[in-house]
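Take a look at the structures below.
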Structure I
Amino acid sequence: MAPPLRLAESCLLILCLLAAPCVGGDRPAVGTAEILARIKAPQFPDRDFPITDFGAVTGADCSDAISKAITACNSAGGGRVVIPRGVWLTGPVTLKSHVNLRVSEGATLRFIPEPGKYMPPVFTRFEGIECMNFSPLIYAFGQEDIAVSGKGTLDGSASLENWWAWCAKGPGRETMQQHDRKQLDQAGAEGTPVEQRIFGLGHFLRPNFIQPYRCANVLIEGVTIIHSPMWEIHPVLSSNVTVRNVAIHSLGANNDGCDPESCRDVLIEDCVFQTGDDCIAIKSGRNNDGRRVGAPTENVIIRRCAMKDGHGGVTIGSEISGDCRNVFVEDCQMDSPSLDRAFRFKSNAVRGGVIENVFVRNVQIGRVARAVLSVEFDYEEGANGPFKPVLRNVRIENVTGESIGRVLSIAGFPGAVIENVRLRDCVFRGVEADDILKNAGAIEQENVTIERVKKEKQ
């Protein structure tokens, strides 16, 4: 017989059950209270290391001064590396354990858009496949207790004159990055050792903005992020990650706002997203490389966020070969004529992956152009592969919308699984078009009100 629960354990169990969304009598296997009990923002000693003490001056490249300040802070046992008020130029910043990179109010840390500064290549992921590539603008590998915080601005300096040009489309020609992307796909498919997948100078795979890789206890808080080369906040294989009060305004190609990939215990709260791609996109590796690493993203809480421009408000996929489970979205607002979808799931038969236990409640939608719920299992390769994607146990409760392209856009295919997906107690007004349902599986609706746009009489 199992021993009786202690009082504290009993109280935690009750809190977990109370905090978990209950839709149609179904409960998730893990609750938000249980997840939140594990997510703790790192704490730092009350010591400051201003970059000006290490030779930083405005108008010059401060990379060396910032690196020296980080090393000194880490050697002293931790503290804050302070970026003071003003505009400071830098190349890539590499964080070390126990260091809080503090961007002061009125400060702009502006990254120099010269690819050579982001060499030598580092161990990273590009769109879900591991490789050696340009350093992310802010990078950490295998560190713990790290932060990027403050009320200042991080400016990636990306434009169509530099990083964004690598993905610019033109009539009758591939993008500059397309050849390298195909080469990386092939390396992942063939199982080429990661240290032999070398890109960087002479290639055109853009770096991410902030990437903690295999890190624990990560905080990104308060900063404004603009002009990113591509994905903005991209924790990979990391645990205990908090993204709080961040404002992202970056409309370049593939400019996802926050992409936790193969991470565990993630909290994203009180953020504003205005992006050139998905606002939040949860991922876990692409194709064979994602299955090789075999690490899901699990236990993600998204709350009190505002999604403006973007392809999707909350997206899971398409790099989802390592699976995703236990995602909670609540008390968010989504509204923009340039927001395509509210909730988006995308994969195909090459990427595969199991997406399960997704709970959405209390979300207000103003305008969403295409669909409230979009399932795109026909994404890119579509049905042409052996790894059938799975979407199951999705609950969308108490969601309202005022101006909606359509409610459902579901594109499955024979063999793919879409099951146990339910909308409950939702009201959608201003709906312009009928649902699209193709091999849609089991989509249930309970107490869902749909008010269509009234067409004027001719």
Structure II
Amino acid sequence: MSNVLEGVHYFESILDTVGKTPLVRLRAVARDLPCPVLAKMETFNPGGSVKDRIGLAMVEAAEKAGTLRPGGTIVECTSGNTGLGLAMVAAVKGYRAAFCMPDKVSSEKVNLLKAFGAEVYLSPTAVAPEHPDSYYNVAKRIAHDRPGAVLMDQYNNPANPDAHFKSTGPELWEQTRGRITHFVTGMGTGGTISGTGRYLKKMNEKIQIIGADPVGSILKYYKETGKIGEAHTYKIEGVGEDFIPGATDFSVVDRVLSCNDHDGLNMARTLAREEAIFVGGSAGMAAWVALEVARGCGPNDLVVVLLPDTGERYLSKVHNDEWMRVNHLLDPSSVRVGNIAAGKASRVRTLFKVDSGEPLKRALALIQQHDVSQLPVFHGSDVVGTLEEGEVLKSALSDPASLELPLDTIMGPPLPVVGADEPADVVTKLLASRNAAVLVKNGGAVTGILTRFDMLQFIAGSE
């Protein structure tokens, strides 16, 4: 037998690379906080998410129990990441896979599962868990009707929290040398917070275990009241529930904090822009909650937040300006001026302007033909003034002969100029302080103009 691999460091399969993910300090978004905030980077798992841990653990538990046999089918209801973890295991071990998903998941997640050879069934999001078409019940039917199929049932499978008790918890304790004081993670099935929390509490019962829950989910309300409240729809994927999963052990959870779609999704975008950490909306939600927690901590505390998955699965949603805008979630501070100007340019291709010394009738013609309210006045490449629609019309009506005069005679001061790479909230502030519009400079030249209407249209979106 060849000994060519002797002394070579390698793994037998991709499954051996699950876990042992790094901690990274959040610097920019946590710069003014009293204590460090570290991110547990689950994107470093081979499938790009924390769910790789439970995918492997649940399959191995089913094999050990004898319920999953060679040639069998792995079935699960999932928002995507658990499915991918299970799909990887299925590919390596030779099982078939069938996954049921809510139809609100991104197209990237659906296509990823299909790339691993899995079957994907989409169900409507806005139906109750007991509804026959809910993705929970569709998965149950497939597992019941197909010979050799096993429903992994991450929501109630004890292998889910156990995977985190055996891996995530010990990793955090070792990586922080036992100095961790607060652990923050999103809550969905509850496996991550329950297993990790149980281990950390075993090592030091004073460690605070804090869940992050999207507004619209019932988990925070249940933790505080012991009652199941009314769930509402929300845009953040993969976290929160409208029922209480059996995998959730609330006894190890000290408190649960809520985060709305706007704050969570925009935090995900901020992490990419300011930390070069590219994650999904549930990670943005967890990070937002972790920063809130850290604000109430002292200098000797250490907050660790688990960031569950990569942003590559949300390129058509969270990290897409148009999707955020249409859903009225876009934070102007996360968008560059050039993005807004480019969107306007697709509708109005020309920056209408006049040159110093031209007759006023030239400006009037442009205003009438193109329905513009402000015209920048240039002298060469420099902006020297502004013509307001009202002033031009007032002058023309009071004295028709003025149309032959140089427009310099009634022009006002020049509009503010902002760079295309500046955040859009710079424009918002300028427009709020009596400026009717701003000019956009790109590559050393003024290339566009943004009005209050343009900003309102961009932020509000269109249905």
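One table, with the values for the structure above:
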| item | result |
| --- | --- |
| Computed -10500 for helix-only ellipticity at 222 nm (-39500 (n - 2.57) for each DSSP H run of 4 or more, over all residues; to 500) - originating structure among I, II | II |
| Comparison of I, II - label where distance in nm of label points 7 Å out along Cα→Cβ at positions 154 and 194 is highest | I |
| Comparison of I, II - label where relative contact order in percent (Cα under 8 Å, 6 or more apart) is highest | II |
| Which of I, II yields 1.8 [distance in nm of label points 7 Å out along Cα→Cβ at positions 258 and 274, calculated] | I |
| Value 3.1, calculated as distance in nm of label points 7 Å out along Cα→Cβ at positions 186 and 218, assigned to which of I, II | I |
| Which of I, II leads on Rg/Rh (Cα atoms, Kirkwood Rh), for residues 146-401 alone, largest value | II |
| Test item: Cα Rg over 2.2 N^0.38 Å calculated as 0.98, pick one of I, II | I |
| Of the structures I, II, the one that 9.6, 28 was derived from, the read-out being Rg and Dmax of the Cα atoms in Å, for residues 170-209 alone | II |
| Value 32, 12, 9, calculated as semi-axes √(5λ) of the Cα gyration tensor in Å, for residues 322-377 alone, assigned to which of I, II | II |
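Every read-out reported here was derived from the displayed coordinates using simple, explicitly stated rules and does not represent laboratory data. Just so we're clear, the structure is a prediction, and the values are computed from it rather than from any experiment. Cβ atoms are built from the backbone, for glycine too; each structure is taken alone.
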